[in-house]
Every structure is written in C-alpha cells, then in structure tokens.
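**Q** Structures follow.
A short reminder: the numbers here are calculations on the coordinates, not readings from a lab. These numbers come from a predicted model, not from an experiment. Cβ atoms are built from the backbone, for glycine too; each structure is taken alone.
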Structure P
Amino acid sequence: MIAQSFIRDLINRVDIVGVVERHVPLKKAGANYVARCPFHSEKTPSFTVSPGKQFYHCFGCGAHGNAIDFVIEQTGMGFAEAVRDLAASVGMKVVEDKPDAPRRKREEDVDLPAIMLQAAQYYKSELKHSETAIAYLKNRGLTGEIAAHFGIGYAPPGWQNLASVFSNYQDKALLAAGLVKENEEGRRYDIFRDRIVFPIWNERGTIIGFGGRVLDSGASIDKAQEGPKYLNSPETPLFEKGRELYGLFQARKAIREAGKVVVVEGYMDVVALAQHGIGYAVATLGTATTGMHVQKLLRHADDVVFCFDGDEAGQRAAWRALENSLPQITDGKNISFLFLPQGEDPDSFVRKNGTAGFEKLLGEALPLSAFLLRELSARVDLKSQEGRARFLQSARPLVSKIIAPALGLMLRKRLAELAGVSQSELEALYQIKLQARPQAPQKYARKAPSLARKLLRLLLYQPQLAANFDAVLPDSPQGEFQALKQLLEFLCDDPHLQNHAVIIEFFRGTAHEALLREVGRELFMWDEKKLGEEDMAREFAGALDQLRELERHAKIDALRSKSEREELTSEEKRQYQQLLKREPVTAEERESGAI
C-alpha cells in the first residue's frame, strides 16, 4: 500500500504540464495550455491543461483528471505503477505504509479498492496452484501472458476461503465490497467458489468488482457449488454495472490505435479476441447496454460496433442497444451492429476463423440507421397503406430520440421514401413530437447547484474556507451532504492544503470519488476572473446562512412534532418562540436545499 501522504507529496511535486508534454505537444493559451486531445480524434484543440489547478480537461470527450490519471489513461498502467512512474520522473522514492502502521480510518471511509486488490491477488495466486483451472484456460486457447494481462484468477471450491486472506472475515467491509454474503442465520460465505475469476477494472485502473465463470462441467470439481454459469459482483459503492465495461481499461490504447471499439457480451469473448490480436473489444457486465455505456464508448472512439450472437436473444439485446444509442449518437460518430452466424459467439468464431476472418466480418456490420429500418420494415407489410402507416407510427418515437441533426434528417428522408410519402408530409406528421422533444440546453442555461454542491465547489476552489465553516450540516442521507461532511473533515486535518487535485486524489476509490470528480470538472470550467476572493467569501457566507436556516427549520419541525405528542417544557416553548421570530426560508428552498 502506497502511503497516502506520499501520494499527496507527489501530486504537489510533479507539474502536470511537464507530465502531459511528454506525450502531447502543448501550446500556451493565456494561463493554460491547449492541445488536440490524445484520448479521442479531433481537428480543433479542445484539450486544456491548467498548471494552476494541476488538472487536465477535454471539452470534447470529457476526459478529466490529475497527473496520475493522465499517466493511467495514456499508458494503460495501473494506479500503483503510474504512481511509481511519476515518482521516478521527479526523483522521489515511493513510501509505503507499514502493515502495522496506525492509519486514521473512519468507519464509513473503508479502503474498498485495497480490499479488492487483496482478493484479486489471492485469486491470481490460486490459479497457479490449480492444474484443473489452468487446463481449462489452455483448452480455451489462452496463454499465460494473456491471462496475466487481464489478471485472471481462480476461486477454489470451499465456502470460506477468503477467511485465510482477511484477518477479520466478519468485517462488514467484505460485505460492502461484494466478496461475501450472509444467509438468513447470519453465516457468511464467499460469493465466488470454484470459478475462473476475471477482475473488473474501472478506467483509472482500480479493481471494482469480479466476474466469475464456472469451469465446464467436465472440469468442475464441486457440482454443488456451480450455480449460474456466469456471476458478477453485486452492486457496491465501487461497482455499478450500468456504468462499467469489462476490458475497457486494458483496451484503451488499442481502441485509440484502431479508431474503433467492439462491444461483445461476455468477458471470455473479450479475452479470446485479445488473444487473437483484437485488443479493442469490451463487454457489458451481465446487463443490457445502457445510455451511460454508449456515452463512455463514444468518448473513446468514433466507431462503435455492437457484436451479438445471431439468435433471438442477440437480436433483442441489439435492439435495446439501438434504443439507448439514439439519444447519445452525434453527427460524425458511427454505431453499427454485427450478428454472428447461428451457434457462434466471438470466442468460438475467432478461434475457427482467425483474426482476419473476424475483422472481415466487422467490415460487414450494419449501420445503426440500416438496422433500425430493417427491423421496422420486417414488422409490417409495406405494400399496404395500413402497413406503411404502422411503419411510420413505429418509427416516430425512435426518431424523436435522435439529437444528431444530420443523422435525424437523413433518417427521416429514408423513412419517407420507404413509406411512399414526401419528406415534407412526414415532417408535418411528426411535427408535434418533434416540437415537444426537449431541446439541448443552452451553454449558459444551467440548473442552479444544490446548496451542498455549491459548498463542495467553493471548498475545492478555495480550501482555506473550511476554517470558517461554523454551521451544522443537516443529518441527510443525500450523497452530496455526506461527501461535504467527509471533505470538511479532510480539510480540517490539513488547513494549509491548497491543491484541489490532491483533495480529489484522497477520495480515489471511495463512495464519493465520482461526485467529487464531477464537481472538479465543473470547477475547471469556472471563469476565475468573474469570482475573486471577496466574491467567494460572500458566496460562502451566504451558503452558511442557508445551512443555518435549514438547521433552524429542522429544530422547529422537531419541536412542533413533539408538541403534537406531548406538552413542551417551558424551556422548549421559549426556544420554539425564539426560532419562529426569524423570517423563514421559502418552502421550495427548504425542500430542495438550493440557494
């Protein structure tokens, strides 16, 4: 475990401009530097590096992070490897926490990534000792190199093997990490047993979950423990299936080089394709393709190919992917669909036909518009007026989802041709729906941030404001208030901290990381010239006043509720009257917490 204090010192020592410039030529632009984004194709530079904030941000694809994030994204290194690489570049010796060193850990601030890494190392070591599991992988055509590249391991038979890995098997962190379950009697057992285990990394190189596959029936040791063929980690603070893609961390470099990404259905498909030199494949994780998946894919590549089995289930999965792609695709991006021959999946097909055969098939993938029109046409009789009317009616809600102007225009034109109507007639027919479609938000028409989010922004921008925080936070389960509480505790421990890149890095791997990174992106786009220190102090004071109002109303509500059950004491009555004397906030403010 690399010491958190060392990571903080490292970020303070390295200059992100120098780190980025090792890979990307930068050009000075005012207080910042700009370049063409190294993470997606573009003609006009939209990649900005801020030496003041020690962050990079791409206004095109949304890539954002500090020096460590850049090394991970650019080189494909894991987190620890990236830290060591940066440390070597500035002549620093990595400092690790001693196993017995006291660590200040809040109960709710468990280091889940460290737990996941420890489990992954155990599974990987167990694979080396299992002849059955090794034989299974070899029979699937995998080499030791590709298994190591994906960190593949093996969970042996047995109900509580992880008890030998973690000193406290009853630690609730193991439940939170999704490594164990409890039965109705409260007895714990390992989730993964007698399975090949595939670690799932997020884009920053952190292990967030696992996928497990039973060995084929002839190889499995314990039939009673087989369960479902495929098993993923449950949803945890680290792992959300609808947002993550298996293999994306390993595939980023290959995706950039190929200019495309192939989406398959299983982790064995990803690994098998990589074994045959097709390293730009990723997989969804036991769930249908979501809009978040599509957004992430389009940030990494201009061409996305969904590859499905040719059976009925594959057709349904493809249609779901199409529906969720329509609101995400923009002009200049291409989404297409590939259906494999019956009885084949990417793993079996590439082993039979090789790399060239699979890539040839990729070239025959159906463009999104062709797949949409093919499916809608197949459901009706276009020779009859009723069939054409049904055709147009079925297409209407799909077309209304498209925000890409050129693609929407071309698709409506083709729909009109197939239905035997003019384009103007089709536009008139769809006009109500088209007008009702939500318009893209204007550049400056942004929703006002919540109170907690505004305070998060202010504290990240000017950490020393934490010393003046004298209001009481509401006892709210809202994620933003919980993150604010943790941030204030961190800043109070180090009142001289100025670098918000260091602050966000501290929360890597915690339940609040995604929110703080999102706020960091918003912060990056603030116009510093419009908000000086005095302005920020006034904003902060106003936010604290609003917090005090929320606290006052909480006390009023508590006393009023008590008075309905029993008579208040004289002191409580006096307090109630004092609280009511102040002018109350509006009901809307009180409910939303917005300023």
Structure Q
Amino acid sequence: MTLLRNDPVTQLAFSVHENKGVFAVLLGSGLSRSAEIPTGWEITLDLVRRVAIAQGVEEQPNWAKWYRDQTGHEPNYSGLLEEIASSPDERRAILHRYIEPDEQDRDEGRKIPTKAHHAIAQLVRSGHVRVIVTTNFDRLMENALREQGVEPTVVSSADALAGAEPLTHSRCYLFKLHGDYKDARILNTDQELSAYPESYDRLLDRIFDEHGLIICGWSGEWDHALRAAFLRAPNRRYPVHWAVRGALGSGASELAVHRGVKTIPIVGANEFFQLLQQRVETLEQSQRQNPTSIELLVNSIKRYLSRPEYRIQLDELLSQETERLMVRLDDPQFAPHGQWNQEEFRSRVERYKAVAEPLTRMAGVLGRWGDGNELNTVLDIIRGLYIHAGKVGNGLTVWLGLRSYPAVLVFTAYGVGLTRSHRWKTLHEFLVSPWPREYRNTKRTVSMMLLWAWRGEKNDLWTQLEGLDNHKTALSDHLFDVMNEWRSSFAGVSMEFELVYERFETLAALAYLEEDSEDRLEQAFASTPHGLFARMPVGRVGWHEESAATLLQELQSEAMITALLNAGFAYKSRRFLELFVESLKRYIDKMSW
C-alpha cells in the first residue's frame, strides 16, 4: 500500500505545486449549478413550462413527461431554443434572466461566485494555474478572479482570440468555449456545438498537448467538438485528473480510457477545489528554505565575522540572500490585490516570515557579533527591501503595507542582536540613521520601522493573528514571538530574552523621541501636568509590569545613564533622558489598565 493510495487530492496537490502553471482547469456546467445557475436541462424544462403555461396549460408535476406525451420526442434544449428564438440575439436575451443575478439573488447568495470559483482564483493568484477552459456562459469565474486581483485574458469568440494576449504571456487565460451570455455569438444549439472554429481547435490542441488537466463539472457526454478535441490529443506527458460525483457516463468513460484519466471521487466542486487549494497552499508554506540550509547560512555569517579577511565573502553572501528574498517577494502569491479577509492575512504573514527567515536570522547574527563595520550593509538591506516593496503602488492598502514586513523583521532582528550585546553606540547610530529622502521632513530608520511608525501597522489589523485578539500591542507581541522563535541564532539561550526584546523597543522609543527637541519636550511637560505629553511608539513594556519596573530602574541607574549618553542617546543630555523616563511612566500608567 502506497502513502497516497487513498488520498488522490493530496497527490494532485503535489503535482500542481511541483509543476507550477502546468495544469489547466476544464470546467463544465456542474460548477455553475452549485451557484444556482441552472443547467441546460433545467433551462429546457423551464422553457417548456413557460411556453406551455403561456398557451393555457395547467402546472404539471413532470414537464418532461408532458412534453413527450405532446410531441412524441424528448425535450431538447437545442431544438426548443431554436424553435422559440430564431436568432442568436434572441437566444442571448432568454439566457440572460437565467444567469444574471438580481438584488434578491445577491442577498441570498445565488448566481455569485462559489467557494470553488474562489479557490480556483486563489490557485491562479499564486501562479499554480494559468489556463482555464470552460463551457459556461456566465461570468462567475471572471468575477472570482477579479476579486483576487487577477485580470484574466478572456477569449469568448474567434474575434477575441485573434486579438488576445498570447497564451504564454498571460497570467490567466480564460477560454470560454461556448461564448459569453452577453455576447450574441454564444453557442447553444447542437449544430453550433458540433464544430468549433479552426482557431479554437488549434488552441485546444495546444492546451491539451502542453498542459495537464483538472476536469470538474463537465459530463463529457455532449459538447461534441470538445469531445473531438479531447480524443484527438495524443500526448500524455502530463496527467488528466477528473473530479467526479458518482460514476462517469459511457461517453466520458471513452475519454477517460483514451487519456488514461485518473478519477477523483468528490462530494461537490466546492469541497474539492477548496481542499485542493488548501493543500497546495500548505505545500507552498512548507516549502520554506530547508532549516539545515538556514543554519549553514547563519554559521557562514558567524565564520565570516570572525576573520577580517572574509569581509568580501560576507558582503557577497548578504547580497545574494537579499537578492534571493527580493525575487521571492515578487512571486504572485504576494500580489497586493484581492479582497481582505482574516485567513488571507494570516496566511500572508506566515509566507512572508518563511521567505524572510534566513536574512532576518543573519541580520540578528550581525547585530550580536558584528563590530560596527556591518552597519551600513544592514541599513542598505533594510532600505532596499523597503524601496523594493514600494515599487508596486496599486492594490489593497493593507497588502501594500504588508509588502515591507520583511524589512521590519530584519530591522528588529538586528536591533535585538545589538541590544543583546550592549552595543549601544552602534544601536543608536542604527536607529537614527537618515532615511532616503521621500518626505519633506527628514526621516530616520526608527521613524520608518518601529511599531506604529511603520506604515503596515494598525493594531486592529495585527489583532487578527491567532492568539492576539484584544492585545494592546499586537504587532509588538507578534514580533517578540517571531524573534523568540529564531533567537537561537543570535540571542543564545538567555533566560531574559523577553527583557532583551523589550529593552530594544524601549531604547528605540527613546531614539524616536529624539525627533523632538529638549526645549519642546520641556514646554510640553510643563503644560501637561498629567497625561501624555510626548508622542512615541511604546510596545509590550507599556503593559508588562515586571519588565517595566526593571527597565525604569535601569534607565535611572548611573551606569546605564552613562552608557546611553556616551553612545549618543538623548542628545547626550541627562535632562532629555529624564523627560523620556517620565513620558514612558505615563504611557505605562495609561496602558496598564
């Protein structure tokens, strides 16, 4: 017995994940049926009913039987539609009412994209699926793709195909074989479906030859031209997976034998595509850089730091890892499009963490064991990641803000490493280093990266992460969790790591406050006998009483005062440091209840 013998969906997920963009999806009317858009048979019976009632016939319990009794023939969608409407325009108008949702449909969740449509759109967004072939007239697939921020190349006529973006250049190619319900050229009747335009056949031959297939919602019994294309495709370099409810019919079985199809029993399209997408995403998230290779990078950094003659190798290693990260950040899975939802936010944070982990841990090592010569390199890395994130300007605000999250991770790890080694002078230089000018007022590194000063921070946003709901300092708590997870690389097994982390955030808040002058702070303090008089980001220490007591005592000790002032903190002014301590106390008083 093999590991995946009874788990065909996971087997398919592995194939889709490992062969990114290779699999095309073939969708039939069954997918739209779950959105309560009727199938051709259901439309046929409803047309029979409507015509008969218009002629004065009473409501029948079985309209198919009634039609047989009256005509001697089986109800036929194509024939009936041709009889009722002689022109393509008339047929399109009839179909419109069956497909287009009205206000009540939308309120009740009918005729809108299903979970299956959304799952397929997510597979497209992540780059795992690029080609969709469908026999459906509706626009559910297009709508789901656009909700995910993907604008598909839609081909629904021979004319559209002639002017369409080439298949190889399209992020998503949606081939609507039977047309679009708003286009008069839709294919409905048996005669219209008996043969496709030559350009359609060429494109189908190419898709069936160059791609694996995932089929769902298509019976394989009708659509004669599509069956013919399937049968004439000789190549089997990639497999065909057919998701089936029940058993394949005789016509579909013929196709399955011809292509060596692997059938996948399913309950429904929604459950199948959701499960497939979730498993592909799980595989994508698990495809983080091998922990062993991360440890090799970390150990290489430590080795290069130990010898001055390795300076060039150190620089090259950091450059290569930074470039690798930037390439990963341009992956479609990080595209800043699509609607907000909690699951996607949590997923993106985890994906960003996975790709940024190697460089983040390397930065922590530089902070812990560097000698100051690495400072400019680290600053270049953080600025580079931030600027790279900003090159994409269109999209959902929350996803655009999150693009610079890797820069925040590197900033935090390096700062924590510096704090762990009490490298106060380098820490201060790091925090107050000028930021590339993009604002009228001069900004500094701490002003761009620290907690709510970072443009990706909104406390109610980061409370969406698991376990952080109702947290007062959700981003601070999250970053502590991440640094704590990776601390073995740059902070050792210190039992006081929580205090180390909170000491870093506190000193970073002090550096942030240096944007104000001592005179202005004095005036604000004098005019505000109670409450907050200075604006500065305060993290976990604001509510963590044990750490707050320790750090406040520390900041008022002669040894720490001397060390910080000598390092350049607080403008080397005792009074400025005293004002900071008073400001911090007031934040703690406010946040602790």
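**Q** P, Q: which one has mean count of other Cβ atoms within 10 Å over residues 337-344, as calculated, at 13.8?
**A** Checking each candidate, the match is Q.
**Q** I would also like to ask the following. Taking helix-only ellipticity at 222 nm (-39500 (n - 2.57) for each DSSP H run of 4 or more, over all residues; to 500) from the coordinates of each of P, Q, which one would give -15000?
**A** Details: P: -15000; Q: -17500.
Going through each structure in turn, the value belongs to P.
**Q** Looking just at mean count of other Cβ atoms within 10 Å over residues 129-136, which of the labels P, Q belongs to the structure with the highest value?
**A** Result for mean count of other Cβ atoms within 10 Å over residues 129-136 over P, Q: largest is Q.
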